[in-house]
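**Student:** Below are structures written as structure tokens.
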Structure P
Amino acid sequence: MLDASGKHLNTAILLLVAGNFMAIIADVIVKIMGSDAPVFQHMFVRTLIIIVLLSTLYRQLDWQTPLSGVGFHLLRAMFNVIGMFAIITALTLLPLATANAVFYLAPILVMLLAVVLFKERLTRWSLLAVISGFLGVIVILRPVELGWGALAALAGAWALAFNAVLVRKLPKHQSTVHKLMMSNLLALPVIFTLFIWEFMTGDTGWHRGAILAAAGSSVFVMAYSISVLKAYKTVDANQVTSAEYTGLIWAALIGWIWFAEVPDLWFVAGSAMIVIPLVLLSLQQNRQRSTLKKTPA
């Protein structure tokens, strides 16, 4: 029989697998929306819905010092705007699995940014993950086929990486819910301005598909966020991080079944070059922490 820690570990893994499935469903909804839909209208409605959903968790907001770290919150909000636009563009132009494979470059970019911004050093395993990950993206995208979709996916990965790194600069006492709320609230004026410009200069008016996609994707994104929060609340992150990469499997399966996007050998090889070193790095870090815990003081 499993002990309590074993049950918590299994629960966390199930939460991450289910959460990544819901994240891919959000991507599917965006992809169905199509590239002809008004992107900023979608972003505006989606951001509003996420703010409303987050407001139901008001007890987790920092009401004592809500503006603490506002400069870094604002910086993350701007990367949130860039990332959302880039990811939506990539999803509408690229196969579902290809776009998601490039998004998984983000953890590798986080390592590089940590070296530049925090003077961290890359271990041999980290260096292997960085080199293999970049080569994997080249294999998947193949420079001869580089287009707007591929460039958008790369921009999305960079935005995700900057967003993740900047979390370290935020006040430690603020909850994840507060950080998400600030990121969306501070991004809203910029997104609203872009939406008004798009609405006034375009000829689409209110686009039903963009609004429905915003409603659907925001619900699934929130479901993903909650499942991740619950998973990492019960166990150490390094124990279950590898479960996050099941999202790529979901993307490949759903892309194949729903959009008839059959993964080729380039995609399989490149994805393996990105994901396998990251999983090995996670396992290596887990073993090191376990050894340190067992070592007597």
Structure Q
Amino acid sequence: MGTFLFQLFSREHPAFVHVPLGLVVCLPIMLVATYRSRYPQTWRRMAFRVALLALAASVLTMASGLYWARMLNLVPPGAILPQVASEGQALQRTLRSHEISAAVGFVIGIISLLILRKSYHEPEKWTWTTASFAAVLLWAGVWGFGSKLGGIMVFGDAETNKAAAAAINAKKNDAEAELPIRALDYASLEPAQTAPFKSHAHGDRLARTWVTASGIDDFTAGKPLPVGSYAVLSTALDAKGTPGPLYMREVKADGSQAFAFYWPRVPEASRAETGGEDYVYWRSPHKSLATCLACHTTTGPANRP
């Protein structure tokens, strides 16, 4: 029940964001009233309280937005900002600017609150009122810009729509975008060992190597795999044969290596290896596969068992 409520809280971020923003938009109106009203102190006090409420509401709003982004895998677990690996990640770039504008606005809000407090305690100095008016205008402007970016993420614009269309087309042209089809069919390949062995380089798991017919002779001879061939390492977590992750190494047409890591059901005790994820399918050039490339420096055997 607690997890459900937390997820519900996170998903309602687009609704929550209107509360602090609406409060901040009211602040300039209240400060204008101090110049026109017979009770300027009342308006100053009200503006201070509204600003304080807006900051408090923004803390919950920013928290819900961050966890919502993590639920959507736009922000990695434990991180605050999304990772932008290429210019084609328009959504991640927009989200990053959205988060930065929210943080900058929060800092401006704290400064505005301090100036509003000063304005209330020194009402005879109208320069403080003018300064607070300028500060809250800037505050509203920064958060307004951040909200515009949020709208782009929800409803899209030319750039994000173009990026989404490109991703869909790339997925249609990628036969293994959803599942590692060839790696799952490793039993159709040639086994390189007659029995599983303990692999220290792959988490001390019991492992067995399977290689395409075009590469099995070179593999067993300790030679580099030929272009177009690939090898799959199936693993087991224990002697009972509890399935572990699958590792795949392929030699592309240009002679470079590509790697894949597939673990459809990560045990809770092993999720530290996958950044907390309970389902993993990584493919080159995913950053988590850098260790594979470091070990397999060439298309030949790895430099460690």
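Derivation of every value follows stated rules applied to the coordinates shown; laboratory data play no part. Please read all numbers here as calculations on a predicted model, not as lab measurements. Cβ atoms are built from the backbone, for glycine too; each structure is taken alone.
**Student:** Out of P, Q, which has the highest value for mean count of other Cβ atoms within 10 Å over residues 23-30? Walk me through the numbers on the way to the answer.
**Tutor:** Numbers: P: 23.4; Q: 19.6.
Once mean count of other Cβ atoms within 10 Å over residues 23-30 is worked out for each structure, P has the highest.
**Student:** Okay, next question. Name the one structure among P, Q that FRET efficiency 1/(1 + (r/R0)^6) of positions 31 and 111 (r between Cβ atoms, R0 = 35 Å, to 0.05) of 1.00 was derived from. Intermediate values should be presented prior to the final figure.
**Tutor:** Values: P: 0.75; Q: 1.00.
Source structure for this number: Q.
**Student:** Figure out for me which of the structures P, Q the number -17000 belongs to, where helix-only ellipticity at 222 nm (-39500 (n - 2.57) for each DSSP H run of 4 or more, over all residues; to 500) was derived from the coordinates.
**Tutor:** Working: P: -26500; Q: -17000.
Structure Q accounts for this read-out.
**Student:** Starting from the value 29, 22, 11: which structure in P, Q was semi-axes √(5λ) of the Cα gyration tensor in Å, for residues 55-134 alone calculated from? Intermediate values should be presented prior to the final figure.
**Tutor:** Details: P: 29, 22, 11; Q: 36, 13, 7.
Corresponding structure: P.
**Student:** Something else: Comparing relative contact order in percent (Cα under 8 Å, 6 or more apart) across structures P, Q, which is largest? Intermediate results must be reported in sequence, preceding the final value.
**Tutor:** Numbers: P: 41; Q: 11.
Comparing P, Q, the top value of relative contact order in percent (Cα under 8 Å, 6 or more apart) belongs to P.
**Student:** Any idea which of P, Q comes out highest on Cα Rg over 2.2 N^0.38 Å? Show your work: numbers first, answer last.
**Tutor:** Numbers: P: 1.02; Q: 1.45.
Largest one: structure Q.
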